[in-house]
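We did not get these values from a lab; they are worked out from the coordinates using the rules stated. Note that this is a predicted model, so its numbers are computed, not measured. Cβ atoms are built from the backbone, for glycine too; each structure is taken alone.
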Structure 1
Amino acid sequence: MKTLRTLAFATAAFAYALIVLGAVVRITDSGLGCGDHWPLCNGQVIPSFADYHVAIEFAHRIAALGLFVLIVSLAATALARRSLPGVPGPGGVLRPALLALGLYFSLAVIGAIVVKVDLHSLAVVLHLGTAMTLLATLLIAGWRAQEGLRSLVLGIGNHPIPKTQDPRPADSGHLERSAIAALVLAAGALLLGGLTATTGASTACQGFPLCNGRFWPEAGTGGLAHLQWMHRLVGYVLFGHLIGMAMRAWRRGASATVRVWVGTAVACAVGQVTVAAVMVLRHLPAEWRAVHAAVGTALWVAVVGLARQALARAKPATG
């Protein structure tokens, strides 16, 4: 079980790095560095690296191949150890490990389509959404392996570790709903951010926190300004929602684990808003756009962890 936990978290970390590298591909306009060829790069197994766009896109493809090896290893290990407690069943590691393998193949197919349709914005956003779903699935596999390891250490066997009941049962439902709302908002902010970046809407709103000095873009500015403004608004709502969740968690005496996750999510949200402000005020330098993608992905990880913890606490205790 320890091997499964290590492999799952290592694969999730690799997936995180690959998502950030994918953002670098987009930021540097290297998406067609290998032309419209797939899986070859400019018709070659090993292309010429005279153009840095080729090097960046090829590095992304090699990293994707590395992620495939890790995911196959995770799924194969889970299958080989399916007799262990915590591996099979609805709450085990096996299901998310196999789901991750399926998501990877979907991601590869979508990646090929992205290249063939010359980086159409909707295809790119679908690729991003699938990648974020894959990252969440790998994290869930890791967390389940960690819980299974605890079960083995404590000698619980096939029985799950009893979950502590929230002293205020009514708040469990509120926490669950709030966490789901945070998850939806985070997904919306990420996808709108991807759409903003791929449609050229990044420069449509100047200034921060308003858009060209206005609370709502002028009618004549076109849809790009409204798209970026919607991305910002969803981000602002997510930020305020997480602050409210944190205040309620501390006021209502939520568990230490919930407080850690919501605190981490708030810290990531503060970092993301700060990075966004600097990025816009400095007129979108490439390095700050890359940091924006990295912190945004970290925020997604934190919100996924918070949602999983909230949903687990909302279930009746067993044991």
Structure 2
Amino acid sequence: MDWKHEISAARDRIAPHIRRTPVLSATGFGLDYPVALKLEQMQHTGSFKARGAFNTLLSQPVPEAGLVAASGGNHGAAVAYAATRLGHRARIYVPEIAGPAKIALIRDQGAELQIVPGTYAEAAARAAEWRDATGAMDIHAYDAPATNAGQGTCMAEWEDQGLEADTVLIAVGGGGLIAGAMAWLNGRRKVVAVEPETSCALHAALQAGAPVDVQVSGVAANALGARRIGTACFELAQAQAIESVLVPDSAITAAQHALWRDMRQLVEPAGATALAALMSGAYRPAPGETVAVLICGGNIAPDPLQG
């Protein structure tokens, strides 16, 4: 696939529908060097997921049966948002572990919501059943070319905004965001995959030499809790031999607190996971190496202003 062409086309296609999210250089976090940040938690519905949702809906015909998606929360909210803006029906399957804040966010976007016991895998199975029964378009959260190309626009946009870092750290769940970044960069910058120790589908796949099922738990499981890494992500990561690091829940929570303390940025655990790799020492830049962190989601639970 010509990823550069696909991502460039996606960028033009979705431009009227998404936000160009801010970037900045930050100090603090207990580090003795500055870090470039992209605040993608300020995207519509609080995560980068709107990019892939809009690209999918704008690049292919939508059937009369509408849309269906399974989501840990952020993808479902993005699909619901894009569907509502473009005049399509959407049915979203969400696992119970998504939590009340993300479930409420999806409901607020106007989709038909189905809450499923278990994890993302169970929600995905139910979404597939609905697709097969009705002919609805199934928008996969992370393992579809249109989704990955849409997510790749985040990195393309960041480079347009003057990114100068040698290395970019990106949190990984199913791999859609990092797949888009790897596809766009094509080795021009170092990409480091960061996952929780208890939700590490990419790390396990790279060790095994193929995607494998993993157990999922921890503070970021409702966003990074994919049981198996996406095929495109695995293939790109293996081909580019990217570095993969793991962080404990305690480091993720510490990074969440640091983003609020030092930057007044409220982010969910997934959004703080990449920064956690720097703060915890799971990734240590070489002398003179400049680093960047993609802050990917801000749907914190519980909503601090709700109620």
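Looking just at distance in nm of label points 7 Å out along Cα→Cβ at positions 91 and 107, which of the labels 1, 2 belongs to the structure with the highest value?
Largest value of distance in nm of label points 7 Å out along Cα→Cβ at positions 91 and 107: 1.
Given a value of 1.8 for distance in nm of label points 7 Å out along Cα→Cβ at positions 123 and 259, calculated from one of 1, 2, which structure does it belong to?
Computed on structure 2.
For distance in nm of label points 7 Å out along Cα→Cβ at positions 19 and 83, the calculated result is 3.7, so let me know which of 1, 2 that is.
Matching structure: 1.
With distance in nm of label points 7 Å out along Cα→Cβ at positions 147 and 203 derived from the coordinates and found to be 4.9, which of 1, 2 does the value describe?
Answer by label: 1.
Which of 1, 2 yields 0.95 for FRET efficiency 1/(1 + (r/R0)^6) of positions 35 and 179 (r between Cβ atoms, R0 = 41 Å, to 0.05), as computed?
The structure behind it is 2.
Kindly point out which one of 1, 2 the value 19.5 was derived from, the read-out being mean count of other Cβ atoms within 10 Å over residues 187-194.
On the way: 1: 22.1; 2: 19.5.
So the calculation was done on 2.
To which of 1, 2 does the computed value 2.7 (distance in nm of label points 7 Å out along Cα→Cβ at positions 43 and 59) belong?
For distance in nm of label points 7 Å out along Cα→Cβ at positions 43 and 59, the value 2.7 is produced by structure 1.
A value of -25500 was derived for helix-only ellipticity at 222 nm (-39500 (n - 2.57) for each DSSP H run of 4 or more, over all residues; to 500); which structure in 1, 2 was it taken from?
This value belongs to structure 1.
semi-axes √(5λ) of the Cα gyration tensor in Å was computed and gave 35, 29, 13; which structure, 1, 2, did it come from?
Only one of 1, 2 returns 35, 29, 13 for semi-axes √(5λ) of the Cα gyration tensor in Å, namely 1.
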